[in-house]
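There are structures below to look over.
Read the figures in this text as sums done on the coordinates, not as results from a lab. Just so it is clear, the structure is predicted and the values come from calculations on it, not from any experiment. Cβ atoms are built from the backbone, for glycine too; each structure is taken alone.
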Structure P
Amino acid sequence: MTLLKAAEIDRFVANPPDQGAVVLIFGPDTGLVSERATRLVSKASEGNSDPFNLVKIDAADISSDPNRLIDEVLTVPLFGGRRIIWVKDASGKNLVPALEPVLKLDDWETFVVLEGGDIKKGVGLRKIVEGHKRAVALPCYTDNDRGIDQLIDEETREAGLTITREARAALHSLLGGDRMASRGELKKLCLYALGKGRIDSEDIEAIIGDASAFEMSELIDAAATGDIATLDHGLERLSDAGSKASIIANQALKHFQNLHRMRVDVDAGKSAQGVIDSQRPPIFFSRKPKFAQQLRIWSLNDLQKAMHILSEATRVSRLNDPLGVPVLSEALLTLGRVARARAQRR
């Protein structure tokens, strides 16, 4: 098989193959990697009540003993049923020597699930998995607007709640970096609003928008408006909290791409406020003045340069995590200085 596209992944997880296979689940969204691996193993083991048929192995154990994987794959279940091998935390581990003997088998019945990190195309596990007919790779990238809406709908439906349009817009600015963290915040929000029947903006401010974490939207707005003091403070807090730079860089890139589309409409003769009010999903009311300010500051030419800087910061931070924070910090500070200079000039 090969690398599955976004539309194919949910169908595959819901209906895994009956025969033996190797499935690599990888990507920068570690929460989504874990969630999909859990669902896939659960589906693959349906109807199999024997706990001995599910083997969970830490990738470090396989890396130190490559023969362990092939031995587990060839083990015949004592009481019948399907054997499932779940390899966790494969990020940064060299599992190629362990996986190659498995993929050289003519046939096997064991279902192997590998949880990986953000693996580059054409190297390591991705290279051998994507090129094999009985192996498949499931990429896990941070949720886009559609994915966030789907997540919101899942959790509110399960809790029997509705949600206002403004509240949904607020969630779009707060969720999406990590699937597991996003789902946890939504469950907490639904529990808080359980007795009301409806989630509104005040609920989000009380539960998610508290002072326990510096919001990404606040950091991005600080860079886009030239608020250097807030930007410096935000970068320091995000670094201390251990936030993943690649996720923040990607969110900043999405913000400037959206700002670029809005700037095109404004330059075509539409009013800035009209463009802001027409956005879908809608912009949270408390951020609308920030967007209006940013549209006054940024020209199309400057926005194109900003998107290039953020695209490069996203690429570098994904490929080299230790460099992520300094690269992102430099990128956002550069944009902040540009925004401040343009605001002063205007």
Structure Q
Amino acid sequence: MRHEKLADLIELARHLAASAEGLTLDEMASVARVSRRTAERMRDTLAFVFPQMDEISEPPTKRFRIPSGLDSFSQAPTTEELLELGKAAAQLEATGAHPRAAALQSLERKVRSAMRKQALQKVATDVEALVRAEAIAVQAGPRPHEDPTLIADLRFALTAMKKLRFRYLGGSTPGDLRTVTPYGLMFSRMNYLVAAEKRAEGPRNWRLDRIVDLEVLEETGAPPADFNLHDYASRSFGIYQDEVHEIVLRISGDRVEDALRWRFHPTQTLQAQADGSVIVRFRASGMLELSWHLFTWGDCVEVLEPPKLRETLVRELEGALTKHRSTTKFGVAAL
């Protein structure tokens, strides 16, 4: 058997062992990136190698899983996997996300402690060498607020589907007590609780650094069945949620190549133009955050749609220009 096929079989076995409910043949084909017929052959091979594999009847389909996990031979992590796990923890630590960094560091220790001595010695030297050879660039920006007790309580409320009460130091009435139904957590340059104070008004974002005196209530509270946190987050260019607009940008000049490799938004499409420019289209809210970002593209970007984004960008630019012209007038900027 070719090495690639053996590796594909082991990877599929890991998915079958990692799934609590098991995988259908179609899911196995998707995971292995093969046809359904090839997935059937792979299943038959794995059933021979792992006779403990379960077949779960779930009409009109069947699910398959490998209970009791896999042995250490087939589960030993690679140098690259250990390296990226360590780098992910280091990046979180560098940005101030200490609780999440600690969780990944703990996972890394557990993985290493579960490895056989010979396998650990084999990869440890390479991992240490690559750690010295690769660095994480920390960009300027706000440090996220990550109080471990607060995040633990929020996660408990989310899994137990309980409402929350807290004093919120932001908003139009700072210091008021709020009772909300939690929908999820969003981690970004600032960290937010997504929650609805009134179900009819829908969810809004609550900054974690402005939440104090948190209390998990006994009252049941869960998001609507059709709510999807990832869809909610992708509506906005950044964090702020408001009206969704059709965004159309033209990128030209020496930033065209950058635009072809840039991810403005998960829904974006790119269209090369005859004059060498690129048209970028996507749907998003958060015109203020988007205008801040577009400023970094200088005169290589032109806002075609919507007018609100163009007006927001002009207003922000004029405000900055007025400020700096006034300081230059009095000699401050000239220094």
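State the single structure among P, Q that was used to calculate semi-axes √(5λ) of the Cα gyration tensor in Å, for residues 152-247 alone, giving 27, 14, 11.
The correct label is P.
When relative contact order in percent (Cα under 8 Å, 6 or more apart) is calculated, the result is 9; to which of the structures P, Q does this value belong?
Corresponding structure: Q.
If Cα Rg over 2.2 N^0.38 Å is calculated from each of P, Q, which structure is the one that comes out at 1.28?
Label of the source structure: Q.
If helix-only ellipticity at 222 nm (-39500 (n - 2.57) for each DSSP H run of 4 or more, over all residues; to 500) is computed to be -18500, which of P, Q is the source?
This figure was derived from P.
Using FRET efficiency 1/(1 + (r/R0)^6) of positions 40 and 216 (r between Cβ atoms, R0 = 35 Å, to 0.05) for the comparison, can you identify which of P, Q gives the largest number?
P
17.5 is what came out when Kirkwood radius over Cα pairs in Å, for residues 168-319 alone was calculated for one structure; which of P, Q is it?
Q
One of P, Q was used to compute distance in nm of label points 7 Å out along Cα→Cβ at positions 80 and 304, and the answer was 6.8. Which one was it?
P
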